[in-house]
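What follows is a group of structures, each given as C-alpha cells.
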Structure P
Amino acid sequence: MLLVLAQPASSQPGSTAALAQAAKLEGSKKYESAYQILDKADPKDQQPEVFLQKEKLLLDYYLLTLGFRGFALKDLAPGETVEQLRGKEGNYNMHLVDIPQRIGQLKKRFPQDYRLHKGLADYYYQMVMCHCGQGDKTDAELLNLVVKNYEQAHAHQLGDFMSHYAVGYAHLVQNQAQLSVAPLEKSIALNPQYPTSHYNLAYALLQLQKPAEATPHAQTAFQLYTEPDLKADAARMLGQLYSQQQQPAEARKMVQQSLELQPQNYASLRSMLELAVADRSSEATAWATRLYQLNPADDQMFSDIMDIYQAQNQWAEAESFFSGQVAKAPNTPEAQGLLHFYVAILNMQLKRPKVARPHFLAAQTHLKKVSKPDNPLFQTIKRGLAETKP
C-alpha cells in the first residue's frame, strides 16, 4: 500500500518563462508590467510560485493600498522611486487581491509547500509595519501570525535574514526580549551587513541587562547605518550601554555624536545632563538649559531635570537652575506656572518655606488659567501653602 504525499508545486513550462520575464521587468522598475505578465500566466492563482511572486510585487512596490486588500502598482519612470511616490495620488492600476484567502486556498491543494507559510508571514509582517488593514485583528494577533507562519517555514529550511529578523522583531515588540535573541542572531549570521538586526539584538540584550554583550552589536549598527536619524539612535544606545558599564568618557562621546546628528533630541540632551551632573561638571547648567528650552511648558522636562539632580543629591543646584529661569521664562500661564511650582518644591526640600510660599502662590495663579481643578498639582500646591502659612 503506497502512501502518496503532496509535493511542493513546480512551475508550469509557460509560467517559468513568465517568471523570468517578470523578474527582468521588475529589475527595470516596470512593476505593473511584471504583474500583468504573471497574472496572464496564472490568472486564477493556481500555481504557488507564480502567486508568491505576484504577492512580492504587491507588497514591495505598492504605491497606495486599500485596507491591504487592494494594491496600486505603476511602471516607474527614470528617477522615480517607490519611496517618493508611496502614499501620493497618481495614475496607478489597482489590484484587488485577498492574499490570505488565496494562500489559504493554495495551502489546501499543496499542504507541504511551506513557501506558502512564508508568503503568509510576509503579508502579515508588512501589514504590521505599515499599520494598515486587517482591522479585525489586534497587533498582538498579527505578530503571532508572523511568528507562527515564519517558524513553520524555517522548520523546513525556508527562510532568509529578513524572515528571521521579523520573528525577532515580533518577539521584541511584545516584550519578549529573551525569545528575540536567537532569531536576531540567525538573521545576523545570514546577513551581517543588515544594521537593524544588530540594533535590535543590542536592544534585546540591553533589556536583558547584558550591556557588555550588547555593545558590539550597537557599535556595528552605528557603523553600518547611513541614515542620520538611525545612526543617531545607535549612538544614543551606545551612550546608554557605556554608562551602564561605568565608562562615562565613552558614553559622553557617543551621546555627543548623536547630538551632532540630532541637535534637538530630548533623550540625548537628557543623557548629557545626567553625565554632567554625575561628574559635577560646570557644563551641567548649559545642558539643563538646552533641555529646558526645548519646551518650557513640558511637565516631563521639569520632572526629568529635577530627578537627575536629585539622584546625585544636588537639590541646591536644581533649585539654582530653575530659579535662574524665572526672569527668562516665556510669559505663558503653563510655562510660568510649572516653573514656579518646581522652584517651590525644591525650596521646600531645602527647608526654605518662606522662599517657597510666593512661588506656590504664583504657580496657583498661573496654572488656574490653563489646568482643570482636578489636576494633582493643585493638591500639592494646597499642601505647600498650608505648610508655609505664616
Structure Q
Amino acid sequence: MSIKIKDIWKAGFVCMAVLSFSSCDKWVNDTKLPDNTIDESQLNNIAMLGRIEKGAYVYGPVIAGVWRAGATSASDLLVASGAIVDEIVPTAVPNSPFYKELDEDKLTPDNTSLFSVWSNVQNYRARAEDAIANAESLNPTDEDGIKIKQAALVNARLHAGYAWLLMADYFSVSNTSHSVYADHKEVSHQEAYTKAQTYWQQALPAASDTEKRLLHALLTKLGIHTGNYPLAVQHINQSFTATENFSFLNTVGTVSNGFFNALNINSRDAAVDPSLVAASKTIADKARVPVVKAAKGHWSLTLFKERDPLLVSDFDEMQLIRAELVVRGLIPGNAVELVNSVISKYDASGASNYTPSTTLTLNDIVVVRRIFLSWRGTRIIDLRRFKIDGDVNPGFTQRKWQWIGIPEIETQF
C-alpha cells in the first residue's frame, strides 16, 4: 500500500495505500540488507527493522518482507474464496484443476492444490510474529532507534492481526471443528479472532493518526466478520476517511493482481460466475463488475489491470457497514443515504440509487455487499454469517467445506 501523508509509509516490496490518489513514489534505499545466510544477531539489528529519513520511518528488510508475505497470502486467499462462493467458476476445460476443485467442493485436507495457500498464510503469520519478537528484544536509547522500534511494532502487529484474521476467515479443520493449526496447536476460530483483535489494540497507542484509522477499520471489519456488532459500533466512527484504504501494491518482478491473473481476457482456467453477471443489473452494478465475453464463451473481468493494488478494505466498505448497523438499529443514521454514497460513485446520474423512501432490509444489504464488495473476499463471510446459499456447486449451505480444508500434514505433531 502507499501513502503520501508526510511519506510515512515507504517500502521496496509492498506499500500500504491509505490514499486512493497516492502512489508508492519512494522506495527503501541504502537500508542494511542481510547476507544470503544470516544469523540471529543480524536479524536483531535495529537496521533490519528500518531507519528514520527526514523524520519519517522507512521499512527495513524484515518489515518489508512481512508486507510482501501479506501480499502473497492475501492474493491467494481472496481469489480462492471467490471460487468457493459465487464470484469465480472454472472454464469449460481448465488447464489447472484449482478452480474446478474449489467450485466442486473438493476441499479435502489432502488436496495438494491448496498446500501452498495454507503455507503462505502460515509464513505470513510467522514472519509478522517474528518481527514483533525481534522488535521487542531491542532496547534502543537514541531517539531514532526508539521511533524505529515503535513504528516496526505497529507494522508487525498490524500484519500479525491480519494474518490471524485470514486464517480464521478462510481455513478450518472441518465444517464442524471451527479451528486452525498454529505452532503445533489447534486454535479455535474464536481464539484466532481474539489474537487479531489483541494485536490491533496493542498497535493503536503508538500508531500515527492515519495508522489508527486503518486499525479502527480492521477492528470494525473484525466485528462484522464475527457477528460482534458492539465491536464494529465501537470502532466504525474512527475508521477510514473518504480517500483511505488498505491494499497491497504489486511492484516487484512478475507479481501482479491476483484477480487479474485469474480472470483477465487471456486466462484459460477461471471465469466470472454467470450468476454474478446476472445479478449486476444497474449502470452502477455493471461499472463495479465490468465483464466481457472471452472467445471461449465465458465471462472475463476487466476491472483490474495487471499491477493494480489488491484491495482489502476501504471507506466504501465502512459506509456499507454503517448502513448495516443502522438497519440493525445499532447506530443512528440514514441507511439509504449511506448505501447511495457508494452506488453513486459508479453512476453519477443517480439512476442506480435507491429512492429516498426505500426502507432497506438486511437482505438489501446482502445484495449491495455482493456487488460493491466483490473481489475482496467478503462474500464467503456473508454467505456464512447470513446463512444464505450462493450459486455454487453444490450450493454453499450444502457444501462439505465452507472453509478451506487444512492440509493433513498439519495434524501430524
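Suppose helix-only ellipticity at 222 nm (-39500 (n - 2.57) for each DSSP H run of 4 or more, over all residues; to 500) works out to -14000; of P, Q, which structure was it derived from?
On the way: P: -21500; Q: -14000.
The value was obtained from structure Q.
A value of 21, 16, 10 for semi-axes √(5λ) of the Cα gyration tensor in Å, for residues 271-366 alone, calculated from one of P, Q, originates in structure P. Among candidates P, Q, the computation of relative contact order in percent (Cα under 8 Å, 6 or more apart) that gave 20 used structure Q.
Comparing distance in nm of label points 7 Å out along Cα→Cβ at positions 87 and 247 across P, Q, which structure shows the greatest value?
Comparing P, Q, the top value of distance in nm of label points 7 Å out along Cα→Cβ at positions 87 and 247 belongs to P.
Here P(r) over Cα pairs in 20 Å bins from 0, in percent was calculated and came to 21, 39, 28, 11, 1, 0; which of the structures P, Q was it taken from?
P
For P(r) over Cα pairs in 10 Å bins from 0, in percent, for residues 231-318 alone, the calculated result is 15, 36, 32, 15, 2, so let me know which of P, Q that is. Matching structure: Q.
Just so you know, all these numbers are worked out from the coordinates, no wet-lab data involved. Quick caveat: nothing in here was measured; it's all calculated off a predicted structure. Cβ atoms are built from the backbone, for glycine too; each structure is taken alone.
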